[in-house]
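The structures come next, written out as structure tokens.
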Structure I
Amino acid sequence: KNFSEGQKQRISIARALVKNPDVLIMDEPTSALDSLLEKSIFDALPPVLKGKTVFVVAHRLATAQKADRILL
């Protein structure tokens, strides 16, 4: 089946989370998603990522809002 870019991104996020890594690097993980879906994904992530180191590369401020530290 042919997946949309947004579907591919959601699958990639799910695959990364299933592996339960100590360090997770996400480069523009939601760039192909609309802002509502992006918000719902990032609202659900904190309990899953608790105690883990996560690097998120993002152009949208909303993607980085809940970060402990933001580097420019």
Structure II
Amino acid sequence: MSAPQEKHQDQTATALAALTACIVQTLGESNPSFPPAFLKNLDDLYYRVRENHLFEVPALETLQLVRDLLKK
């Protein structure tokens, strides 16, 4: 994969993570139990797919970025 294509994919993953975090935070404004439930499901999914090698490393990094953005 070429460097410009990798950079584009990195930017896409970062944007996807940021949008996901914004959606979760917005839903949390009207339903405070939503963000913690989402984070629990995200953590469960992350460990399940990591252990079973279901996603490539960049996909796992995107999931981790969503988690990091929501924890801040």
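Since every read-out is calculated from the coordinates, none of them should be taken as a lab result. All values reported here derive from a predicted model rather than from experimental measurement. Cβ atoms are built from the backbone, for glycine too; each structure is taken alone.
Of note:
- Source structure (of I, II) for relative contact order in percent (Cα under 8 Å, 6 or more apart), computed value 36: I
- Among I, II, structure where helix-only ellipticity at 222 nm (-39500 (n - 2.57) for each DSSP H run of 4 or more, over all residues; to 500) as derived comes to -29000: II
- If you line up I, II by distance in nm of label points 7 Å out along Cα→Cβ at positions 26 and 50, the top spot, with the largest value, goes to II.
- Structure (I, II) behind the derived value 19, 16, 11 of semi-axes √(5λ) of the Cα gyration tensor in Å: I
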